[in-house]
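Some structures to go through are shown next.
Bear in mind that the values in this text are calculations on the coordinates, not laboratory data. Just so we're clear, the structure is a prediction, and the values are computed from it rather than from any experiment. Cβ atoms are built from the backbone, for glycine too; each structure is taken alone.
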Structure I
């Protein structure tokens, strides 16, 4: 169960239950979530396959491990009367977190695309606790950002690595504090990775029935091996919309090199991966490459 509703009550009572005493640890991994997305139920939130589907659909964006963390939350604001020195509560201070990830120039460039967007944030801590929010104790989602900013990357000073700093301000104290939902993941949630960009390169001269293409990770050029499904590739004709079926996919002796067989490939068309493809626990999205013969 989430920590709620069984561990919460509208009555102010102070008894405690052992299974509600979550051992919350430091943040270990972040999962940014589309503002309109949520897990429909507790069983969905605890299902690794559902997480995989959301990642492949880019509703959830996992980050690498958090290396450093600062809680920069504001203090609550009170007014103190100069006449009778009585304090009056004004507002609750905003919750503000700063996370630092190891600097990766490719990842950094993509993360900067989050600036100015509204995202939700699910935090997984070192003890595998998954921390989000649930207004009804059923649906589960991340807390909404008031501010999300991927700041200027931090250069190493020789005693530490370079970092990607991410500032996250929680929009609603009610979501984070009063509707908090926590559960312990029963799968390797910290092992989940996001969609990776892939590059495709045409090898040799294509023909109307055969295309040879190298597929590699876009940032470091590592070959992507193990693609076996014809539906993992998409070949479009010269009009840019009509799809030509790939009838056979064969990985050649060169790792990450594939021969695509079809009936009527056209010069001026394009070859690409079919949106996001899944290979084991990895996800890849390609960029179309022109077919010329």
Structure II
């Protein structure tokens, strides 16, 4: 059986898959890892409708000559959804006070709302809060949405420009024990919040760069992903020791683990996406 993705032959080896359902179990993982989502299926040139899926998936692989799968890039879907979300914010902002409470009930069923509910649950919670007259202001919602929009549309540029911010926050992190010791609680809390937020941003950018094909060294990408997985433990230890006001552990974790490790991960991403950025034509 020949397998094609968007009419291009896929270098995909069948192992023990006997039915089309088993083939799709493997394909779905591959599509997810490559940042794509299935949109259409053709079996031997015939389009598979929703009502046909159950029966077609029972077919044996040996009875099929060609499987063609059309996909949409998740990054493209996200970019389109975010553009629609900006318009939703504009529309909500223009409504009269008594019209705003009804807005969320209609909005939640829109294509862009359903997309971010599945792909960006944190962003969805911001929209739900604002459109339900919560405590997230329209200004904050717009700022968060536009930031994520930049991360998707220009991930390399967005990654590059945060380097001085990273250096500044890591320096503040190293001084965290002194802030705690001298009673600068507000400054200490802001440092922790900024460090956590920047970590989340770098992880989001790593995901975008990986799925959009900017990081071309696959094995290195796996190492970076594992590095972030381990980094979560470091961040947890830092937060817990900060909450306990354990200055010694805060100092050790901040200076010798958290700050240098995040810088290391950041530079690994930056260095490994440069070749991909040239291929994509982005400076």
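On mean count of other Cβ atoms within 10 Å over residues 135-142, which of the structures labelled I, II is highest?
If we compare mean count of other Cβ atoms within 10 Å over residues 135-142 over I, II, the biggest value is for I.
Output the label of whichever structure in I, II has the greatest value of mean count of other Cβ atoms within 10 Å over residues 71-78.
Max of mean count of other Cβ atoms within 10 Å over residues 71-78: II.
P(r) over Cα pairs in 10 Å bins from 0, in percent computed as 6, 22, 25, 20, 15, 7, 3, 1, 0: which structure among I, II?
Computed on structure I.
For distance in nm of label points 7 Å out along Cα→Cβ at positions 31 and 87, which of I, II scores largest?
Result for distance in nm of label points 7 Å out along Cα→Cβ at positions 31 and 87 over I, II: largest is I.
Work out the source of 0.75 here, i.e. which of I, II gives that when FRET efficiency 1/(1 + (r/R0)^6) of positions 55 and 151 (r between Cβ atoms, R0 = 30 Å, to 0.05) is computed.
Derived from I, not from the others.
Given 16.6 as the derived value for mean count of other Cβ atoms within 10 Å over residues 39-46, which of the supplied structures I, II does it correspond to?
Matching structure: I.
For the read-out helix-only ellipticity at 222 nm (-39500 (n - 2.57) for each DSSP H run of 4 or more, over all residues; to 500), a value of -21000 was computed from one structure; give its label from I, II.
For helix-only ellipticity at 222 nm (-39500 (n - 2.57) for each DSSP H run of 4 or more, over all residues; to 500), the value -21000 is produced by structure II.
Please compute mean count of other Cβ atoms within 10 Å over residues 119-126 for structures I, II and give me the label with the greatest value.
I
Just checking, which of I, II has the largest value of distance in nm of label points 7 Å out along Cα→Cβ at positions 79 and 263?
Result for distance in nm of label points 7 Å out along Cα→Cβ at positions 79 and 263 over I, II: largest is I.
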